[in-house]
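Novice: Following are the structures in question.
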Structure I
Amino acid sequence: MAEPLSTAGHKLTWRDVAEIVIGSCVLAFPVSVTEEVWNLSKTLPIGRVLYMAIWSIIFIALFTYHRYFRGQLRGNVGRFVLRVGAVYFLTVASAATILLALNQLTTVETVVAIKRVVIVSFPASFAATIVDGMSKDEAPNGVDQ
C-alpha cells in the first residue's frame, strides 16, 4: 500500500483523505445540481468568487488550528499547511468531479467552469472540515489539543 502524505513527520492518512472527500460530497452534490449555482457562476463577478475561495480557506485554517494546533503552531507550520491545503484541494477535486459527472463543466467556458467549482466548494469545504475533525480522538502525532 502507498505511504500516506507526510510533512515533518505528520501523516495525513488515507482515512483522513476518505473523510475529507466524503464530507465534501455531502454538500457538494446537492449544491451542484441546483440551477441557481449554474446561473450564479455566469453572473457573479470573479472578485466575489475569489472572496468565497479565500473565506473557505480561512474557515478551514481556523477550524484546523482550533482542533489540532491550538497554541502549538510553532514547529508545526508544515503540518498545519498540509492539512489546510489537503482539505481545500480534495474539496475542489470532489466538487469538480461531481460537476463533470453532471456535464456542468464541459459545456461552459473555462472561467465559468472555475467559478462553478469554487461556488460549489464553498459550502462543501465546511462539511469536509467538520467531518475530518469529528472523528479525531487525539491530535496528529503528539500535538496536544
Structure II
Amino acid sequence: MQTVYLAGGCLWSVQYFMNTIPGVVATEAGRANGKTDSLSSPYDGYVECVKVTYDEKQISARELTGHLFEIIDPYSINHQGMDYGEKYRTGVYSTDENVLKEARQFIAERPDADRIQVEVPLWRERVKVANFVCCRQIPMEFGTV
C-alpha cells in the first residue's frame, strides 16, 4: 500500500470523489503542513487535504493526480468552487519522494504544463507532507458533491 495526500478545495468533496476510484483502499479527510495538531486552533498555514491510501498494483500516484485534475480548476489560486482562502490551495503531498515525482511527471506531460508551473505557483507545492491531522469523518454514503 502507498499513501498520497491530495488537496483540491473542499476536503469532503475530494474525499467523496477519491472513494469512487478503483484501487483506492481508504481515505481520511484532514489538514496538513500546519504548525499545530489541533483542529480548533486558528488558521496556521495548513492545507485541507485527503489522505489517500491506495494499492499501487492497481493505480499509481500519477493516475490519482490525473483524477484530482478532473475535479479541480488547475489555474485557480487559493480557491476551488465556493471555497476561498489559502487553506483551499491545491497540491499533492507525500512522505515518499517517488510519489511526488509521479505527480510532477503528470503535470510535466500536460499540454498546459508551462502555464500551470509558471502562472500557478501553488503547483510548485508538490512537497513532503508534515503534521497531518485527521478531521471529523462524515458518512460518505450521504455525499457532499
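The numbers here are math on the coordinates, done by the rules we state, and not lab data. All of these numbers come straight from a predicted model, not from anything done at the bench. Cβ atoms are built from the backbone, for glycine too; each structure is taken alone.
Novice: From which structure (I, II) was percent of Cα pairs over 18 Å apart calculated, if the value obtained is 52?
Specialist: Going label by label, the one that fits is II.
Novice: Can you tell which of I, II yields -23000 when helix-only ellipticity at 222 nm (-39500 (n - 2.57) for each DSSP H run of 4 or more, over all residues; to 500) is derived from it?
Specialist: Answer for the origin of the read-out: I.
Novice: Thinking of I, II, which structure, once Rg/Rh (Cα atoms, Kirkwood Rh), for residues 25-64 alone is computed, gives back 1.12?
Specialist: The read-out was computed on structure II.
Novice: Among I, II, considering only distance in nm of label points 7 Å out along Cα→Cβ at positions 49 and 81, which has the greatest calculated value?
Specialist: Details: I: 2.7; II: 2.0.
Largest one: structure I.
Novice: When FRET efficiency 1/(1 + (r/R0)^6) of positions 41 and 57 (r between Cβ atoms, R0 = 41 Å, to 0.05) is computed for each of I, II, which one produces 0.60?
Specialist: Attributed to the structure labelled II.
Novice: So, one more: Hey, relative contact order in percent (Cα under 8 Å, 6 or more apart) derived from one of I, II reads 33; which structure?
Specialist: Details: I: 43; II: 33.
It must be structure II, since only it matches.
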